[in-house]
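As C-alpha cells, here come the structures.
FYI, it's all coordinate maths here, none of it is from the lab. Note that the structure is a prediction, hence the values are computed from the model and not measured. Cβ atoms are built from the backbone, for glycine too; each structure is taken alone.
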Structure 1
Amino acid sequence: MINIFKTSKSVSLSIDEFFDKIELGTLNFKKGIQNYIDGNLIEFAHNLKSLSLLENEADSIQRKIENDFYLHSLMPNYASDIINLLESVDDIIDMSKDVLSQFVVETPHMPGAIKKDYLELVELAAKSAENVVSAARIFFTSPDAVKDKIQKVLFYQRETDTLSNNIKRKIFQEFDTLKLSEKIHLRYFALHIEQVSGTSKNIAHQLSSLVIKIKM
C-alpha cells in the first residue's frame, strides 16, 4: 500500500468505499440497458434509481477524501494527481447515469435484429469500466500491478470502439425500413454507450502517468 495509507486507515477505507460505489454503478448501468432492451422497464427504473443514489453517495465520499487529503496534508507531492484521478473515475458513474436517463427521455426503439449487438456493446463498455476501476483500486496497494489491468482496459475499449462502428455501419447500410431520423437516433445511443469505455481509456492513461510519477 502507498506509504501514507499505512497510517491513514480512514482514508484507505473511504477510497475502497468510493470504488465500491463506482463498481455498483457500472453494474447498474450494464443491467439497466440490458433490461431496457429486453423490455424489463420496471427493473430498468430500479437500475436508474440505484445508479442515481450511488452517484450521490460516490460524490459525497469523494468530497470527504479530498477534504482529508488537504486537512491532513496527505501525500503533498501527489495529492492533486490522486484527487484528479478520483474525479475522473467519478465521471464513469456520472456518464452512466446520464446515458440511462437519455433512455428514459428519448425511449429509443431498437429493432430485434440489432438488439444482440447493443447487448454486446454495453457488455464490452462495462468491462472496460470495471477493469479501470480495478486498476485504480490496485494502484493504492500494488502500483506495479496496474499495467496488466490497464492492458485489459485498452483491449475492451478497442473492442467497444470496433463494435460501435460496426453497429453504426449496419444501421445505415442494412436497415432500409428505418427512417433516417431513426437511424441517427440509434447511432446516438451507440455513441453514448461507447463513451463510457472512452472515459475508461482516458483514466487508464492518467493512471499510467501517475504510476510513473510516484516511481520517480
Structure 2
Amino acid sequence: MLLMKVGLACAAWCFFHSLLVTHWWDRTLRRMAPRAHVLGRFGYVAFNTVTWFALMIWIRTLPERALWNWPGGWAVLRWAGLLAALWLFWAGSRVFDNRTFLGLSQLRAWLRREPAPTPPFRQTGILRRIRHPWYGGSILFFLFCLPVTDINAVWRGVFLLYTLIGTELEERKLLRELGDSYAEYRRQVPRYVPRCGGPALDNR
C-alpha cells in the first residue's frame, strides 16, 4: 500500500507537470489573463519546483528497505553514469536559453510592458550531437542517483517512464511548431545518446 501511494503521488506530480505546459493550458491562461499569461512559464517552474521538493521531503520520511547498494565495481559504473548525467546537464545549460526556460525573461518583459521573447530553435553546441541532453541526463540520474531501495525504485521508475513519455510528447509538439526544420534535425541527430563518431551537425 505504501509503495502504491508513492507511485500515485509521483504520477500525480507528473500529470500536472505535463498539463501545465500544454497548448490547452496556455490558451486557458490567455483567456483568463490576457496580459499576464506570459508569466505562465515562471509560475510553472515555481509550482513544479515547490511541489517537487515537497514530494521528495515526504518520500524521505518513509521507511525504506535496501535492495542494491552498488557494490564493488558496480560503484564505478554508478559514478560514471552520474558524471555523464552531470556533463549532459552542463552542456545543455550552455546552449539553452536558461532565463527563458525559467520564465525570468518573460517576467522581465512583463514588468517592462514589452512583448515576451520567443526562444530560437538552436542546433549549436551539444545540440549538434544530441537532441535532448537534459532528458538524457535525467535518465542517467534516475538510474544511478542513489542506492536502490523499495521506495526509490518506485519513484525512480515513475520518473524514468515519465521522462521517456515526456520526450515523445515534446517531440510531437516541436514537430507541430517547427515543421520540416525539426523533422530534418531529428533525422540527423540522436535523441538521447550523443553521436560520437562522424561529423557533428553543421553549426547553424
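Among the shown structures 1, 2, from which was the value 17.2 of mean count of other Cβ atoms within 10 Å over residues 12-19 calculated?
Source structure for this number: 1.
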message = To test your reading of the models, identify which of 1, 2 gives -30500 for helix-only ellipticity at 222 nm (-39500 (n - 2.57) for each DSSP H run of 4 or more, over all residues; to 500) when calculated.
response = 1
query = Just checking, which of 1, 2 has the largest value of relative contact order in percent (Cα under 8 Å, 6 or more apart)?
reply = 2
query = 29, 17, 8 is what came out when semi-axes √(5λ) of the Cα gyration tensor in Å, for residues 84-171 alone was calculated for one structure; which of 1, 2 is it?
reply = 1
note = distance in nm of label points 7 Å out along Cα→Cβ at positions 132 and 196: greatest across 1, 2 for structure 2
task = Please state which of the structures 1, 2 yields 1.15 when Cα Rg over 2.2 N^0.38 Å is computed from it.
result = 2
